[in-house]
Each structure stands twice: as C-alpha cells, then as structure tokens.
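A.B. asks: Pasting the structures here.
Since every read-out is calculated from the coordinates, none of them should be taken as a lab result. Because the structure is a prediction, the values reported are computed rather than measured. Cβ atoms are built from the backbone, for glycine too; each structure is taken alone.
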Structure I
Amino acid sequence: MNKIKRAMGIVWILAGIAAGYYLLVSQAIPQFASGKPEDTVPAIIYTFILTPIISGGLLVFGIYALQGEYDEN
C-alpha cells in the first residue's frame, strides 16, 4: 500500500501542473487579452489567488507522498 501511495505522488504532481496550466492558459490569459474591465478582476483572481492555492497544494501533497510522509508504520 505504501508503494501505491508513493506512486500516486507523481499523479498529484502532474495534476498540480495541469491545474496551473489550465488556470493560466485557458482562464486568465484570455480574460487579460480581452481588454474588458469586467474581465480583469476574474483574471487577477485566477492568476494570483486560485492558481497558487490549487496547484501549490496539489504539488506539495504529491511531494509529501513521494517522500513517504503518508506511509503506515
């Protein structure tokens, strides 16, 4: 079971990278490029609030899983 938990660490890291890419490329950049004032606030929220929280959390969770922090004794 511990090996599965460590292998899932890679999945969590990849999910964190994919989430960060999606939020920036698919959500924030098109809204910044639109130039509309009503699109600027959500783009700032995606870029500076949601992306670090979501992708950072998944990356840290994956790193801890790879290091064996969740292994059973």
Structure II
Amino acid sequence: MIGAEGPATERCSRAGCTTPATWAVDWRNPRIHAADRVKTWLACDEHVEYLRDYLATRDFPVSVRERIAG
C-alpha cells in the first residue's frame, strides 16, 4: 500500500513496536492446526528472541529465518 509517506513497511509483531521487521518467526499450534498450517510473526532485531522464546515456551514448533525485504 502506498500512502502519503511512501510504501508501507512491515513492522515487528511485538506489541507496541514500530520498528521495521528483519526476521520472520514461523510457528504453529499443533493442538489445533495440521502440520501444513504455519503462521508467521514478523520481528525486529530487538524482539526476535523474545517472540521465538514466547512460542517455544508453549511447545509450539517454531523456526526463525531472516526476512528478505521485497
């Protein structure tokens, strides 16, 4: 989406963070989703470990990959 300030930037998924995302945290809840249902949270450098740990603590399968800006 292009607004008055230029193209929108995808932001970190951490509540209250407005930093552009540089990481993708892929996860799923195996109790309610099949193996092919994966969700993605975006993360900045500061919050990538926080978001990964939040999901891993709940025993969700989680993987982190560097996000390629498009």
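A.B. asks: Out of I, II, which structure matches 34 when relative contact order in percent (Cα under 8 Å, 6 or more apart) is calculated?
C.D. replies: II
A.B. asks: Another question, then. Kindly point out which one of I, II the value 1.20 was derived from, the read-out being Rg/Rh (Cα atoms, Kirkwood Rh).
C.D. replies: This value belongs to structure I.
A.B. asks: While we're on this one: To test your reading of the models, identify which of I, II gives 16.4 for mean count of other Cβ atoms within 10 Å over residues 9-16 when calculated.
C.D. replies: I
A.B. asks: Here is a further query. If helix-only ellipticity at 222 nm (-39500 (n - 2.57) for each DSSP H run of 4 or more, over all residues; to 500) computes to -22500, which of I, II did it come from?
C.D. replies: Source structure for this number: I.
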